[in-house]
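Next up: the structures, one after another.
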Structure I
Amino acid sequence: MTASNSQPEQLYAAREPIFPKRVSGTFRNLKWVIMIVTLGIYYLTPWIRWDRGPNLPDQAVLVDLAGRRFFFFWIEIWPHEFYFVAGLLIMAGLGLFLFTSALGRVWCGYACPQTVWTDLYILVERWIEGDRNARLRLHRQKKLDVRKVRLRVTKWIAWFLIGLATGGAWVFYFADAPTLLRDLVTLNAHPVAYTTMLILTATTFFFGGFAREQICIYACPWPRIQAAMMDEDTLTVGYRDWRGEPRGKHRKGENADQLGDCIDCMACVNVCPMGIDIRDGQQMECITCALCIDACDDIMAKVGKERGLIDYLALSDEPRERAGGKPRPIWSHVLRPRTMMYTGLWSAVGIALVFALFIRPDIEMTVAPVRNPTFVTLSDGSIRNTYDVRLLNKHGEDRPFRLSVTGHPTLRVQIEGSAYETVDVPADSTQIQRVYVIAPGGADPSLAERTPFRFWVEDISNGDRAYKDTIFNGKAN
């Protein structure tokens with residue numbers, strides 16, 4: 001039993017601020033490139049123009065909620081084609097599985113939005129407050145003097161502006177960017193736009209500026225799922241303890257030759273944005289950003305030791321390396337049954353989406369029978385059914401559509417309000433047309449109580465056709 005005056009166990013530890021040290025090297029440079037590319041795509045894409053003709057938006061990437069469509073350069077996705085979006089989400093999931101099984105949490109370390117914006121916020125923080133030691137001194141300074149207030153306020157203003165640009169870029173994907181920007185500046189935009197910007201500004205400011213690694217540890221589910229994607233052949237950041245231990249400062253002495261390559265300089269810990277020590281082995285918090293590799297390689301070069309004490313490595317290579325051998329080639333870890341299976345599934349979904357994109361028709365129709373009443377008997381004894389036909393014209397100009405029926409020789413079509421069997425559908429839009437299907441009066445043994453037939457719509461301009469099967473109700477006497 002515990003003592004009555006003992007404190008209860010705390011299930012959550014208060015956050016200890018992490019101040020990563022600046023580092024340079026191959027992986028740090030790669031992160032800079034990815035950050036510039038991803039942020040550039042996010043901020044600039046809404047401003048790319050794409051001419052689709054009259055009456056259509058000229059924004060290359062646009063989620064048109066009012067028109068219920070999604071535009072992506074030359075591709076236009078309608079609401080009933082949401083399977084394209086679902087397919088892309090499946091491809092994104094399979095791609096994440098593929099990269100994780102091959103290289104660990106490279107998505108988290110290089111391209112995750114939380115990582116990218118946190119890197120940007122840390123960069124701004126370093127510009128304003130200085131490198132790690134300067135930021136530590138400022139953090140530990142209890143006195144709130146003018147300098148500390150000035151640095152903090154300047155940093156927070158810069159963070160706020162980045163968050164504001166983030167929220168602003170997001171809303172530009174849902175409306176014409178130049179028009180919306182003018183409305184935002186003149187305070188004429190819809191309140192939803194301002195609310196969305198405020199929410200995204202606040203979340204970016206908090207997640208990238210204050211929460212940082214806690215989002216990855218506590219809010220993100222991927223650290224707990226990644227173990228199912230990885231095995232002993234996965235390449236991930238690790239420490240070659242058989243080479244580095246026992247660690248020491250390598251001063252001259254009688255036992256100096258018995259020390260490993262690690263000089264216990266803490267460089268790998270000081271640059272880690274998660275605040276962990278990779279020498280303790282694989283940890284859930286590690287995002288495999290490889291900054292510790294750059295830091296350790298730099299130290300090894302300075303002390304005249306071989307690089308790679310911390311490196312991308314696989315657990316399956318450990319026995320071979322401990323015995324003095326070399327690790328297997330990288331391709332043997334990447335090209336293995338698990339990664340090839342993910343690649344095959346990813347490719348199959350992609351090929352299916354491309355195939356579906358090229359074979360989808362430019363005209364479509366849906367038919368909804370009017371059930372009240374099911375049918376009407378006219379004065380001449382003929383039977384009339386009513387249908388609401390939705391016609392979809394995906395072309396950039398108005399098109400004349402002809403309606404007809406097949407399946408029973410006596411059925412004929414009559415369009416409400418027109419003496420013809422054609423209807424003009426506006427460009428890139430849908431139109432609901434009330435249509436009557438009539439069976440002549442008199443005895444007709446081939447006409448049953450429920451007679452199946454087929455509605456046809458034909459684009460008179462180019463001959464494209466579409467059809468829907470439905471039922472005619474009623475029997476002529």
Structure II
Amino acid sequence: MKINSILIANRGEIAIRIIRTAKKMGIRSYAIKTSKEPNAWYLEEADEIIDFSECFDDTPEFLDIERIIYNAKEHKVDAIHPGYGFLAENPDFARRCEEEDIVFIGPSHDAIYRMGNKTIAKELAKKNKVPLLGGSKGTVADPEEAKQIADQVGYPVILKAAAGGGGRGMRVVEKEKDIERMFNLATNEAEKAFNNPAVFIEKFVREPRHIEFQILGDKHGNVVHLGERECSIQRKHQKLLEESPSPALDPALRKKMGDAAIRIAKSVNYFSAGTVEFLLDDQNYFSFMEMNTRIQVEHPVTEMVTGIDLIEQMILIAEGKKLPFSQDDIKLNGWAIEWRINAEDVQSGFSPSLGTIEKISWPESDHIRVDTGVRDGSVITPYYDSMIAKLIIHAETREKALQQSSIAIRKFWIKGTKTTLAFCRAVLQNRNFRKGKFNTSFLSKELKIHYHHEPDEELLAAFFAAYDYAREVHEHEDKPLYVEKGKEIAPWLLNKRLR
């Protein structure tokens with residue numbers, strides 16, 4: 001089936017990302033407008049807008065399955081792309097699309113369900129000889145059962161939401177006396193986050209690396225992996241930056257882990273894009289953690305090193321096309337690093353920083369990619385994720401990618417809200433990070449200060465304030481305040497000149 005129109009059941013940068021690939025493929029795009037972001041940038045990118053501004057109930061717009069389905073049918077849309085988050089891994093949403101003859105650009109509802117249920121996924125991993133950590137065979141009924149299993153596998157252990165992901169419903173238990181309290185905390189959080197309090201328990205690995213493999217499968221039984229992504233720089237199980245390939249893997253280990261990822265995907269007849277996540281200890285022993293049945297936030301680093309447009313492949317797979325390449329065709333070209341730039345106050349424990357982005361500017365180059373859903377005047381609201389942009393750097397080697405990252409982050413300028421740019425600079429200053437020697441404990445053990453000040457940062461701030469004041473005073477004049485070679489110099493580019 002040829003897809004001629006797509007409804008994007010998402011917002012922000014991923015909506016823009018999908019829309020632009022759709023345009024490249026000659027596909028008409030439909031976007032959802034909400035009262036929370038009536039002037040969002042992604043709405044201008046779409047060919048058509050479906051207005052959800054007037055809510056009929058308390059269900060959030062991007063979680064309202066029946067309303068989305070109704071409008072897709074009303075506008076005779078061929079397909080729906082869920083992006084990431086919201087309904088992307090909801091098997092009921094995929095099933096409803098299938099029932100209404102709307103193409104769901106993602107895997108089958110059965111694959112989403114089985115991989116989304118962590119206990120079922122672990123059983124499939126075991127059956128397909130993918131390494132697992134010790135733990136419960138299924139969900140844990142109560143704290144007493146949790147104690148018995150923890151005694152068998154040994155402390156520390158970790159409680160995880162059976163229907164969850166993204167770090168929610170997870171609690172590490174160091175000692176037996178804490179297990180009842182942690183069990184109650186984990187189940188309560190799982191209930192709130194996923195409407196399912198079920199948890200399972202497994203051995204907790206101290207300070208592992210978090211390595212994930214990007215896979216693509218078609219509806220004809222073909223599955224390949226596109227290499228790995230290193231995701232170990234995290235805070236409270238939330239990724240802060242990613243890179244591909246990983247400094248920890250050699251070709252032999254990459255093949256071993258990639259083959260395991262393919263076996264997991266094939267166990268549920270998986271098609272579309274997906275990610276298989278592993279923990280890797282300091283002895284290079286890896287164990288299956290979970291599979292995400294959607295496009296990932298960090299997918300651009302894989303695109304940069306493989307040259308493959310993952311959104312395009314998802315659409316072609318949804319149309320029933322075969323993968324145009326085999327595993328032997330996949331080559332990793334150079335190194336890519338993605339820096340997540342969030343509207344957060346790092347000095348206040350990464351708390352959200354709401355407000356209006358007065359001015360945003362980023363560097364442009366053949367080796368730089370910026371995925372964002374904001375621009376000058378965009379409002380950071382409390383309703384959605386705080387991510388402002390993703391800065392992706394591609395170079396021949398990791399060392400060069402780090403060098404280019406340092407330059408690009410210095411040139412990335414945002415006024416109006418606090419951001420994690422200072423955190424990105426702090427990570428780049430760390431010697432062990434630059435050497436590739438880090439794991440999931442990096443923030444707590446390696447990064448004593450979570451932000452980095454440039455020596456002239458206060459001077460620059462004072463300069464920009466003075467510049468803005470001077471512009472207001474002279475706004476009636478046609479002459480620009482600063483001119484170089486006949487062109488006005490934007491204030492966010494003056495950093496280089498001051499240095």
Structure III
Amino acid sequence: MRLDQLSRRHVLRFASVGAALFGMGLLPTPAHGQTRDILVIGAGAAGLAAAQFLRNQRQNVIVLEARDRIGGRAYTDYEFASFPVELGAEFIHGGNVSTYDLARRQGLRLLPAMNNERNYSIFLNGELIAAPRWFLIPRINLIDDGFFPLAEVREGSGAADINLAGLLQSRGIVLDDGLYRLVDNAIQAEYAATLDEQGAFGLLEFEDDGGGDHRIAEGYSRFFELYARGLDVRLSSVVESITWSSTGVRVVTQAGTQYEADHAIISVPLAILQSGAIRFDPPLPPEKTAAVAGLGSGAVGKLILSFDEPFWADNLELLYTDLPMQLGWTPGYGQDDSAVFTAYFGAASARGFSQMGVDGAVAAILGDLERVFGISGLSGRLQDARFADWLADPFSRMGYSYTPPGSAGLRDVLAAPLDNVLFWAGEATNAARPGLVHGAFDSGVRAAREVLGLRR
């Protein structure tokens with residue numbers, strides 16, 4: 001997730017958004033090229049964007065999706081509460097991005113979310129600190145954009161890439177234990193990597209689009225249902241092997257179904273590529289395998305809890321903590337008065353909670369909440385819970401990707417086509433906007449344009 005959408009480093013490149021809208025059929029299309037067959041592997045944001053772009057250009061496209069639904073790592077629960085609850089991707093990050101414009105054109109309602117820091121609180125060293133007092137905590141900007149100028153200085157000096165923990169040490173910045181945990185938790189939730197795992201120079205590839213955060217009132221699943229209309233999506237099609245050459249591809253699914261096409265766009269999560277779940281024949285070349293191995297697959301998870309009544313302040317929208325829970329927020333803020341609370345965690349905490357299982361995770365998070373709010377007996381007030389463990393999901397095995405030290409630039413290598421036959425999309429291939437739904441969308445449009453360029 002991206003918490004602060006005030007532009008940190010760059011202004012939105014409107015040409016990029018225009019290209020995305022063009023691919024979504026929202027802008028006029030040029031004359032159509034020759035129709036040929038294309039396979040898209042994966043029906044998440046990137047795969048659907050690629051397929052819809054090509055369909056709008058009168059191309060024959062089949063989408064193969066391992067799950068029994070579309071949407072990938074975005075999935076809405078419509079039964080848990082009186083409003084849609086997101087088990088995966090939750091926000092549209094920015095008012096100038098492709099998914100924001102598309103949602104509006106679909107007639108969906110966009111609700112502002114987490115755009116007022118005065119609705120944030122911080123739990124640090126045993127104390128719950130509300131705004132504006134937490135603004136005064138020294139080095140508190142490290143939970144958001146404080147690492148960027150430090151990384152820029154290091155890159156400009158010609159020094160080697162380094163992890164964020166080392167970056168602090170290199171600048172002589174010492175944090176007390178509680179503040180270090182708080183900062184580490186914020187980075188883990190934001191980038192799905194610890195301070196020891198995330199590289200400094202990888203941060204500098206990111207471009208912030210600005211425009212604030214928004215929720216889709218009808219839920220992300222509805223967004224994808226509307227967007228995917230007209231596509232030929234084959235659900236429960238688990239791809240096992242891809243045989244490729246300069247003349248085309250043959251894809252075989254777990255059920256033994258074979259598909260042949262001139263091109264394939266591969267939009268599966270990075271962790272699936274790293275696991276070897278899809279066999280490539282011939283194997284991918286060294287530069288591609290190095291990019292797959294060199295990027296990090298970060299764990300993220302959510303525990304959504306429903307209580308008998310709220311026990312937090314009316315204006316609480318977002319909570320940072322130095323506890324394993326890491327972050328918390330109120331998903332019904334501004335749209336419902338129900339007592340629903342989301343605990344969000346990444347990297348080390350997400351791996352730990354995944355190992356605990358749902359019962360252990362619920363008990364641990366309830367303990368953290370009792371510490372934060374100074375109450376007891378929450379287990380007796382708990383009405384329902386949903387544990388979204390994306391690390392354990394067999395078709396994702398991760399939350400989103402990160403850039404370890406020395407891996408800056410590998411996203412572009414991962415995105416590069418092979419022999420004009422294999423094309424690559426997904427958040428991990430988008431250096432400027434990784435870990436974001438609109439980043440995945442834009443990567444799908446980019447890959448589709450690469451394919452279409454060969455047909456004209």
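Worth pointing out:
- Highest-scoring entry among I, II, III, by distance in nm of label points 7 Å out along Cα→Cβ at positions 37 and 93, is III.
- Between structures I, II, III, the greatest calculated value of FRET efficiency 1/(1 + (r/R0)^6) of positions 317 and 365 (r between Cβ atoms, R0 = 25 Å, to 0.05) is seen in III.
Values in this text are rule-based calculations from the coordinates and carry no lab data. Quantities reported herein were computed from a predicted structural model and do not represent experimental measurements. Cβ atoms are built from the backbone, for glycine too; each structure is taken alone.
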